[in-house]
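Each in C-alpha cells, the structures are laid out below.
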Structure I
Amino acid sequence: MRVLILIKANKDSEAGVMPSERSLAEMMRFNEELVNAGILQAGEGLHPSVKAKRLSFAPDGVSVIDGPFAETKELVAGFWIWKVRDIDEAVSWGKRIPNPDGLHAEVELRPIFEADDFGPELTPELRELEASLRARAGK
C-alpha cells in the first residue's frame, strides 16, 4: 500500500523560516533510511502559502484565490509518499520522523487509493487506461 504523509505547516514554515542545519541533516539521514528500506517513493518540502494559489470550483466557474491562507494548522509544509505493508508500518516509520528542535509538529498519514479500492466502477477499460497513464507518467 502507498501512504501520503502530510507534514503540517506551522508559523515558522509559513513565515519562510528555513530548517536548521541540524534538522536538515537529521531529515536527510531519515530519508536515507527510508530509501534503504525501499519505502520512500517521493518527498518534498513546499514553499509557504504566500506563494500559493487556490482554485475554487463552483457551478458558475473557477475562481483563483491568492495566498497566504489564514488557517496555518490546515496547511501543508511538505509531504512524502511511502510504500509500506500496511498503515501500522507507516505509523511505525512516522514515529521515527526526526524533530531535533523539539517543536510542536503534526503529520497526517493518509492511505492512497489503489485501483482495486474502486471496485467494479473501475471497469476493465478504465483499469487499462489508468495503468497506461501511470506507466506514461513514470510511476
Structure II
Amino acid sequence: MSLNAFLSQNVKKVDEIEIVVSDRFVGEDGKVVPFKLIPITAEKDEIIKNECTIQKIGKNGKPEVKFDSVAYGRKMTVATVSYPNLNSEKLQNSYGVMSGEELLPIMLLPGEYAQLQKRVQEVNGFKTFQELEDEAKN
C-alpha cells in the first residue's frame, strides 16, 4: 500500500460551491446572487470550538466547561461563507452590526439561515440529521 494518495499534492481539492439562500439578493443584472461556500480545515474548526468553549468555576468551586453551540454555528458559517464576505465592514454597517456572527441572523430570514447552516455542515463533511437517521435504520 502506498501513502501517495495522502500526500498534499495528490489530495483532491475541494471546489467552492454556490448555493442560492434566498431570491431576495439580486444583482444589478436582475439575477439572484448565490452565496459561495468553501470548507474550513479541521484546525480552523478546533480554533472555533475553543472560542466557543467557556471554562468557569461552578457550584462548590468545581470547574465547569460550557459549549456555546449557537456561537459555534454562527462562527462556522461565517468561516465557511466565502461570498459575500460576512466580515466586510461595508456589509455589516449596512445592517448596523459589528461582526459576521451578528450579521447572519439579521440579514437572513429564519428559514434562509437554517438552509445556509445545513449546507455549511454538509460542505464541512458533517452528516445531516436525516443521513444519520437513515444510517441507523440500515
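Please treat every number below as a calculation from the coordinates, not as lab data. Here the structure is a predicted model, which means the values were calculated and not measured. Cβ atoms are built from the backbone, for glycine too; each structure is taken alone.
A few points about this structure:
- With helix-only ellipticity at 222 nm (-39500 (n - 2.57) for each DSSP H run of 4 or more, over all residues; to 500) derived as -13000, matching label from I, II: II
- Mean count of other Cβ atoms within 10 Å over residues 5-12 from the coordinates reads 17.0; which among I, II: I
- Looking across I, II, the calculation of volume of the Cα convex hull per residue in Å³ that yields 217 traces back to II.
- Identity of the structure behind 40 (criterion: relative contact order in percent (Cα under 8 Å, 6 or more apart), calculated), options I, II: I
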